[in-house]
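The structures considered in this document are given below.
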Structure P
């Protein structure tokens, strides 16, 4: 009511705007002035003009009132099955190789969407989704999915990656001894991928002689290019290096080691329109790029 009178300079006009009687507005203004201990308007007949105290009050309340209006509009948009904010967490390799194209298409469909993307390992992403610090997460399917909705995206295969100057590049199939003596460069030991790989080798009774633990897939690839060891990665994470011939791959062995990637959200929560679009785009991209295809089965790669 104070703002309406300050804007119109009239109790009658303010009352018409707010659908209140001039008397009701006058009583409200008197109550406000009594609470503040000073007058806010100079009354010039039927006209109401702000005095110095009134001008100062108006200047200080305009910003928080505008914030309240913006908050109300945001809530109204959410009520229409929309979403103005989307918080996504994904592995660094997913952020680098998959999300750029997905985000480009997502922004076309939801131009006003405020998008925040964080990178992290699957355990971190799972915790963040459960604690509502992320709306969606892309990670390897967790062993414990309590409190989560798990939507499949794609599967991939883990394979040896090595330098073109490595002895394996000549096409010779390595045996258990060859594998055990290779310096192995692995991603963080606490990661899901490293645990899967260690379980795989344990079942084959293979114990690598030395291990180097590195916290970056990009750094791993550079170390492997220098022939400082071999690593275990998925083909889609080294796609450009395979195309240029700076890295080569071969299967781990006769048994395939696969990972299941999925979209994670809190259980029993309906996805918004933007989240549904994001899920569909991820699935479509994975299908188009055939991320689950065993397409590096030949030593020639």
Structure Q
């Protein structure tokens, strides 16, 4: 029987629980344990997924893991990631990679030094609607892409306390815009503010890329209902993507088509990719450098709204 990949999850809040659920259902994975400072919650979830609970994450790291998912507040990413990498454990760290460029660099350099895989959890790259959209764009069905706009809005989120909405949610669309354009950002201009949170909870971000391409991201924690959509305008048509459904519609001047999107949970696809990186040496789809660059653009957007200036990247 092939050796199972020994996995752990650190942080079993809302997202971390889904990591545990998916890993526990994967045939080639042994979910060795989960860790969280909330003793009651970690015991309940460990019981649900038949694994071992830990309140001290270092004890989980010492349990002989091949890989670990780090799903904790952003400000804790550096410390826990480096503790894992020092033990030569492969790391999937949820986006954003860290709270600062310096912390991101520390994680990246340590992973390089120890020769472990580092995957940054930008989950939308694994959304089947994005996969289909990329196929359509690469096939020039819409012609050349002219612009992209994204709306990632929803109600107040008490779960996020350590960063604002640009770093928490804006990085999703920064990553997807880069993925679609295959270019890096040249300049950033943003307006933002705070109504219910300590950090900004609403923002509009304008990205100018190295060519004539541009993109606009609208994001907030103020809208009563959750919206996650992407609109791509090309010289021959338009695509409208719904991340939540997920769904994809493509239009031109004479027809409109609803594209069939496979029913695949993006997180499951992401975790399968991470396991493949560990088992077979595959290269992570979103590297530490990708995660760092996305963070760099998000931080530039924060600087822009704070100063009122266009920030050159």
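With P(r) over Cα pairs in 10 Å bins from 0, in percent, for residues 150-237 alone coming out at 17, 48, 27, 8, 1, pick the structure among P, Q it was computed from. Considering all the candidates, the number was obtained from Q.
As an exercise: mean count of other Cβ atoms within 10 Å over residues 174-181, calculated from one structure in P, Q, equals 22.4. Which structure is it? For mean count of other Cβ atoms within 10 Å over residues 174-181, the value 22.4 is produced by structure Q. Taking distance in nm of label points 7 Å out along Cα→Cβ at positions 62 and 254 from the coordinates of each of P, Q, which one would give 8.0? Checking each candidate, the match is P.
The maximum of FRET efficiency 1/(1 + (r/R0)^6) of positions 14 and 134 (r between Cβ atoms, R0 = 30 Å, to 0.05) over structures P, Q, that is, the highest value, falls on Q. Consider the structures P, Q: one of them gives 12.9 for mean count of other Cβ atoms within 10 Å over residues 166-173 as calculated from the coordinates. Say which. Attributed to the structure labelled P. Assign the value -10500, calculated as helix-only ellipticity at 222 nm (-39500 (n - 2.57) for each DSSP H run of 4 or more, over all residues; to 500), to the correct structure from P, Q. This figure was derived from Q. Between structures P, Q, the calculation of percent of Cα pairs over 31 Å apart yields its largest number for P.
Throughout, read-outs are computed from the coordinates displayed, never taken from laboratory work. What you see is a predicted model; the values in this text were computed from it and never measured. Cβ atoms are built from the backbone, for glycine too; each structure is taken alone.
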